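Please go over the structures that come below.
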Structure P
Amino acid sequence: MINFKVIILKEENIKDFALARNRLLAKTKSEWILFLDTDEKLPKKLAEEIAKLEPGNFEGFYIKRKIVFLGKVIGEDKVLRLARKKSGKWVRRVHETWKINGPVGTLKNYIIHNTAYNLHNYIEKINNYSSIHASENLKEGKSSNLFKMIFYPKAKFIQNILEGRGYIFSMLQSFHSFLGWAKQWELQKN
């Protein structure tokens, strides 16, 4: 059984999500950390699974997420959110990942991710994230071009439709892709 602490990322107007998570990670004294965002919920079954967990040689665990958009479950993904404090660190300013040194398992139960309560909120989120994403792509040596601005959003739309995530969500994810590449194009010109 493990003793874990839930850390919720609550900062306003975050410009570097990895930095914000790493600051919280450094402050905690618990050996095991479960990171949640303010739009995520920890169901009782998952909390019980974690409390009874025998980690063995695992340094972290992926947790499946049910994606809720405008009140409807539209799919799932998985994120690495539970790990030993000293097993790694968060990287990338947006769409950040927890890089863990050692083996990683997957838990059975889900986090609930309410990705958007309304369209206004989600469009603001897309605008903010795409700006950070564009500058992070530049930092990583990626380049934007017309091909990426035209075809990546179409591919993102098709991917989300095929995953059954609905027309509105798929369009917004496509728009997010377009904005990221278009904003990067602007940054490259300067």
Structure Q
Amino acid sequence: MERIDLSIPGACLLRPKVFTDSRGFFMETYNKATLCELGIVADFVQDNHSRSCRGTIRGLHYQLHHPQGKLCRAVLGEVFDVIVDIRCGSPTFGQWEGVVLSAENKQQVWLPPGCAHGFSVLSETAEFLYKCTDFYHPEDEYGILCTDPQLGIAWRIDTPRLSPKDANYPTLAQANPATLPKFVHA
């Protein structure tokens, strides 16, 4: 597996070794020892799987007291996966980075705890899987408006489909600073 660091501290793209032949392909999607060698020391406690249709944006989500590191990949279709650094004190606070994850490219993204996360669906449908380092706590769920004009995220879709909850999150500038994670130097 190859690690490619992204512009947000702690975030990276992972390219697995894929073995193909006439029968199909094989790849290792998770190996704790390999991830540790690549600098990702994480204990995963929960796996999530979503299916969404074209134009859907899910996010931007985060938890404050139970921050989740996430190892994300698309197993059907194609998504534009976005990480927003909302960690107060981070050198890249308020910046975002996005990568295309697809069943075809088989890449994964590591999202460090404390960042906001979301994705848009570029294909007709997409199935998205992610491993989390902490459990989901509904009382600790927060979000940032994915269409925040100051963030200026280029979601690569024309007409976004949002849940009512996601459509009503505050912009980053409107967010209460007490509800934003703090940057911890690695």
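Can you rank P, Q by Kirkwood radius over Cα pairs in Å, for residues 17-56 alone and just name the one with the largest value?
Q
Can you say which of P, Q returns 26, 20, 14 when semi-axes √(5λ) of the Cα gyration tensor in Å is computed?
Structure Q accounts for this read-out.
For which of the structures P, Q does the calculation of mean projected area of the Cα convex hull in nm², for residues 33-104 alone return 6.4?
Working through the options, I get structure Q.
Here helix-only ellipticity at 222 nm (-39500 (n - 2.57) for each DSSP H run of 4 or more, over all residues; to 500) was calculated and came to -1000; which of the structures P, Q was it taken from?
Value -1000 for helix-only ellipticity at 222 nm (-39500 (n - 2.57) for each DSSP H run of 4 or more, over all residues; to 500) corresponds to Q out of P, Q.
For relative contact order in percent (Cα under 8 Å, 6 or more apart), which of P, Q scores largest?
Greatest value across P, Q: structure Q.
Each value in this text was obtained by applying a stated rule to the coordinates, not by laboratory testing. Quantities reported herein were computed from a predicted structural model and do not represent experimental measurements.
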